[in-house]
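These are the structures in question, set out in turn.
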Structure 1
Amino acid sequence: MNAKLILIVEDNPDHLELTVLTLEEQGVKAEIVVARDGAEALEYLFGLGRYAGRDTKKQPSFILLDMKLPKLSGLDVLRSVRLNPLTAVVPVIMLTSSSERSDMLACYQSGANGFVRKPVDFGAFTEKLNRLQAYWLNANESIACA
């Protein structure tokens, strides 16, 4: 079995730190890769730019993708992920502070596997992350990284 990998795409340093620390504190058994904008996420996934030469056969077990990102929005990243055979089946969970139904609809129509609102409360956010990683790393059977 291949080693598991999580790609976190988040530009807010506080949200990123909270996400990574929560996963590490839960003893998550996966490599965590961070991209700080949409363009960097696609470079990583497709082995371009600073990630040229990366083995693109090793794709994330799942992607935590913020909706509002610099350079390229989370929705644009999601659409690119779904259109590329390398990443078409990689689970993508959208993380957002948006409560707009139109945002949720756009994400699901573009192929998101989940839509999770970032709670303001630290405990609630930690609990949501724990459930996400438990499901996507342990319960879910994925062909993305097979």
Structure 2
Amino acid sequence: MNIKIINRSNHSLPDYETRASAGMDLRANLTESIILQPLERAIIRTGLYLELPKGVEAQIRPRSGLAAKKGITVLNAPGTIDADYRGEVGVILVNLSNESFTIEDGERIAQMVLAKHERADWNVVESLSETSRGEGGFGSTGVK
């Protein structure tokens, strides 16, 4: 898939770390470091601007290492960049740890996954087909 991109950062384009990676790492584009205090959130700019084809979204997801080791995650995970958005890609990071965390320029802060999607046409009906699960919701299938 070919994607138009403007890179106004001092960093390389997002890239896949391995041949089988689903996500590309996004880097912070900062003029000075940002310190996230516990439970604090901030929009971290990337310096990237995308033109996605219709039917494709860019999903912004946490980096598992930052989440597991430092408690840093993407607040609205996954964040969605729509095909008609032309502004700078920003990542809403939150610090869920008990310690402050410093974000440096060029640091890998999140990953971006490109995903095709469908648009729905609603068909209003009076009933839905029966299933063995029925209306069983949260936790209805057990925990083991």
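None of the figures in this text is laboratory data; all of them are computed from the coordinates on show. Here the structure is a predicted model, which means the values were calculated and not measured. Cβ atoms are built from the backbone, for glycine too; each structure is taken alone.
In terms of Rg/Rh (Cα atoms, Kirkwood Rh), the structure with the greatest value among 1, 2 is 2. Given -11000 as the derived value for helix-only ellipticity at 222 nm (-39500 (n - 2.57) for each DSSP H run of 4 or more, over all residues; to 500), which of the supplied structures 1, 2 does it correspond to? Source structure for this number: 1. Given 2.8 as the derived value for distance in nm of label points 7 Å out along Cα→Cβ at positions 61 and 117, which of the supplied structures 1, 2 does it correspond to? Only one of 1, 2 returns 2.8 for distance in nm of label points 7 Å out along Cα→Cβ at positions 61 and 117, namely 1.
Can you tell which of 1, 2 yields 1.00 when Rg/Rh (Cα atoms, Kirkwood Rh), for residues 69-124 alone is derived from it? The read-out comes from structure 1. Thinking of 1, 2, which structure, once relative contact order in percent (Cα under 8 Å, 6 or more apart) is computed, gives back 26? Going label by label, the one that fits is 1.
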